[in-house]
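Alright, structures below, take your time with them.
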Structure P
Amino acid sequence: MHERMLNKHVKPSIEEMTAFCGENGERFSALNEWLASAFHTEQKVVFPYGNHYGWGVAHKIKNKLICNIFAEDNAFTVMMRLSDQQYQTVYDRIQEYARDYIDNKYPCGDGGWIHYRVTGGEHFDDIKTLLAVKCTLARQKSAV
């Protein structure tokens with residue numbers, strides 16, 4: 001596992017988290033900005049799940065969690081849940097790297113959680129594809 005920001009007593013700024021992501025800092029920043037601008041997510045720096053996860057950015061639409069993006073040394077990990085049907089809508093359009101995460105997801109109801117690590121540009125488009133499915137559904141449900 002890549003090193004994460006694990007000191008829960010020192011809350012980092014978004015800028016510090018971006019810097020911590022090193023060579024993937026621009027992608028970390030771009031993903032957070034894309035979620036906020038394209039899907040109007042509310043974002044908040046959080047230490048949500050204990051010492052193994054560390055600091056991340058939670059994105060929500062109307063109190064519904066979209067994802068957590070955890071800053072890592074030269075990378076970042078997006079933790080998100082989709083239904084099996086949602087995963088299947090994009091499965092044929094994403095790289096093998098992303099398919100492996102789906103094939104090995106942590107099951108939860110009809111679907112499951114993935115912890116998708118972005119270590120380079122080749123992963124960036126696929127995580128945006130997965131998040132677009134999640135955000136589109138969340139926006140549709142919040143409009144009802």
Structure Q
Amino acid sequence: MEPRLNFFAAAPDLLKQVAALNQAVEACGLERSLLHLVKLRASQINGCSYCVEMHSREARADGESEQRLYLVAAWRESPLFTARERAALEWTEAVTRLSQAGVSEDLFRATRFEFSETDLTRLTVAIGMINVWNRLSVPFQAIHPVARAAA
């Protein structure tokens with residue numbers, strides 16, 4: 001598979017703004033480990049190999065265990081995630097798959113139990129951010145340099 005388009009080169013001014021929002025999300029105050037899980041789960045759902053590769057590596061570099069990374073796709077069946085992480089992962093799935101079922105009142109209440117209004121807003125923006133990257137990387141067939149070297 002070859003990349004279809006270099007979106008950074010095609011719209012550099014716009015992508016600078018996307019990157020600036022990404023930096024703001026990274027510095028928003030949510031736990032880095034939680035952000036890694038959210039990015040990984042949304043990227044799995046969206047089939048974004050570039051982002052799955054990148055966020056798995058970043059999470060490992062920040063001390064996340066291989067076992068937890070393997071189990072993100074099956075987080076509901078794993079005892080390795082905290083109540084806060086479970087709430088974030090379920091919220092991630094609902095927001096990423098928004099057109100399928102929306103976000104129920106029960107899910108909102110359950111997630112709100114684990115997150116303040118501020119943190120829930122931050123989490124939702126973080127989910128939107130990774131979905132933007134996925135929606136750029138998948139249609140334009142972005143390939144992570146490490147994955148390309150291994151091929």
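Given -21500 as the derived value for helix-only ellipticity at 222 nm (-39500 (n - 2.57) for each DSSP H run of 4 or more, over all residues; to 500), which of the supplied structures P, Q does it correspond to? Considering all the candidates, the number was obtained from Q. Taking relative contact order in percent (Cα under 8 Å, 6 or more apart) as the quantity of interest, name the structure among P, Q where it is greatest. The maximum falls on structure Q. Look at Kirkwood radius over Cα pairs in Å for each of P, Q: the largest one is in Q. Taking FRET efficiency 1/(1 + (r/R0)^6) of positions 17 and 57 (r between Cβ atoms, R0 = 25 Å, to 0.05) as the criterion, the top-ranked structure out of P, Q is P, with the highest value. For the structures shown (P, Q), mean count of other Cβ atoms within 10 Å over residues 41-48 is largest in Q.
Each value in this text was obtained by applying a stated rule to the coordinates, not by laboratory testing. Quick caveat, the model's predicted, so the values are computed rather than measured. Cβ atoms are built from the backbone, for glycine too; each structure is taken alone.
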